[in-house]
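Rule-based calculations on the coordinates, nothing more; no lab input. All values derive from a computational prediction rather than experimental measurement. Cβ atoms are built from the backbone, for glycine too; each structure is taken alone.
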Structure I
């Protein structure tokens, strides 16, 4: 398979809600830093030609060591992080060599090769993994603390990563958002709202959780013990 994909791995945050003593991507799950699981999958995928990631302040060298050990067959760049997630994505995408981008985050260590293949197999240039929300939801008035209305769960989906983007479209969306002084917490909605480009929703995976709290570390550790991740 020809290497035509840039793998962008967000790893510049500190993950304060995890209450870990250092950035959560360096928390060891079953003996390996969480960051390593994404690196191993990217390293194993034949279509990925480069890995571009970032590192929190003071963790550049540690990130570099892990990249060399767990992604030895890929060209790897370690860049600075932005003040926001949005800025970090733009920094990574600006350095991408290939037109096809797979965007992921180190806080989702349950990524596997099938997820990347599903995105690359989509005819649309821009696509992401989305999973149905399995519980009832409602809107709450933040001023009064009262329930204001029902939110039908059939209309709501959890936005997961990885996502696939056309590099030019992704950068155009970021440039438009910057000019409009709009801030987004993920990129599928950013691309749709700021460029008008359609983004294909592909069925996601229940296991593909984002590690946020201490309980999430334990849950992911159990998942990883019971199956091969790559």
Structure II
């Protein structure tokens, strides 16, 4: 299905000049030009534009940031929950540099057996090594040096896996029917996973901390 510029503006709420800018920057595919002054855009442009607006609104990403994500990753927004998960992974990945295992071990200053142990315990999620994994390794090393009870991190892993299963089930259920509402449901799933979940987890941590402080003051 192809859309004229007017249709694309109506469906996304984005201005003509902004859409043309996205095309110029390579964020949107070039339109087909079957006739002079007739430009037809692929209907996938609707979801791509909505995704760009979402990244700008929720994460304050600049066009330059979004351009790096689109440039450095294969991106396919095809109305499936798999694409949603891929999109979330791209957000998390950003433009981080990827390292070989040997480079990563040297930068992290850990042994291969230590790395394998972290992976086996589920402390590293991805099958590649980037700056984000390097950051996580440094946190784990600091936790080890502080003699932290790793039961906390093991609990994080357990509930993260349980939540991942439930999130996927909810996502499939939301998107399997009523294709007309897919765009709104995509945004709902994004908000549940990327906004509501951290709000609840971090919020209750702060609330528990405040409760403990208040209890100590009352003693």
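Work out the source of -10000 here, i.e. which of I, II gives that when helix-only ellipticity at 222 nm (-39500 (n - 2.57) for each DSSP H run of 4 or more, over all residues; to 500) is computed.
Computed on structure I.
Looking at structures I, II, which one was relative contact order in percent (Cα under 8 Å, 6 or more apart) calculated from, given that it came out as 13? Mind dumping the intermediate values first?
Numbers: I: 24; II: 13.
Of the options listed, only II reproduces it.
Assuming 4.1 is distance in nm of label points 7 Å out along Cα→Cβ at positions 122 and 146 as calculated from a single structure, say which of I, II it is.
This value belongs to structure I.
Could you figure out which one of I, II the value 2.6 for distance in nm of label points 7 Å out along Cα→Cβ at positions 66 and 194 was computed from? Can you show the working numbers first?
Working: I: 2.6; II: 1.1.
Source structure for this number: I.
One of I, II was used to calculate FRET efficiency 1/(1 + (r/R0)^6) of positions 34 and 186 (r between Cβ atoms, R0 = 25 Å, to 0.05), giving 0.85; which? The partial results should precede the final answer.
Numbers: I: 0.85; II: 0.25.
So the calculation was done on I.
Out of I, II, which structure matches 40, 23, 16 when semi-axes √(5λ) of the Cα gyration tensor in Å is calculated?
II
For Kirkwood radius over Cα pairs in Å, for residues 162-209 alone, which of I, II scores largest? Could you put the intermediate results ahead of the total?
Numbers: I: 11.5; II: 11.9.
That would be structure II.
Work out mean count of other Cβ atoms within 10 Å over residues 138-145 for each of structures I, II, then name the structure with the largest result. Intermediate results must be reported in sequence, preceding the final value.
Details: I: 8.6; II: 13.2.
Top value of mean count of other Cβ atoms within 10 Å over residues 138-145 goes to structure II.
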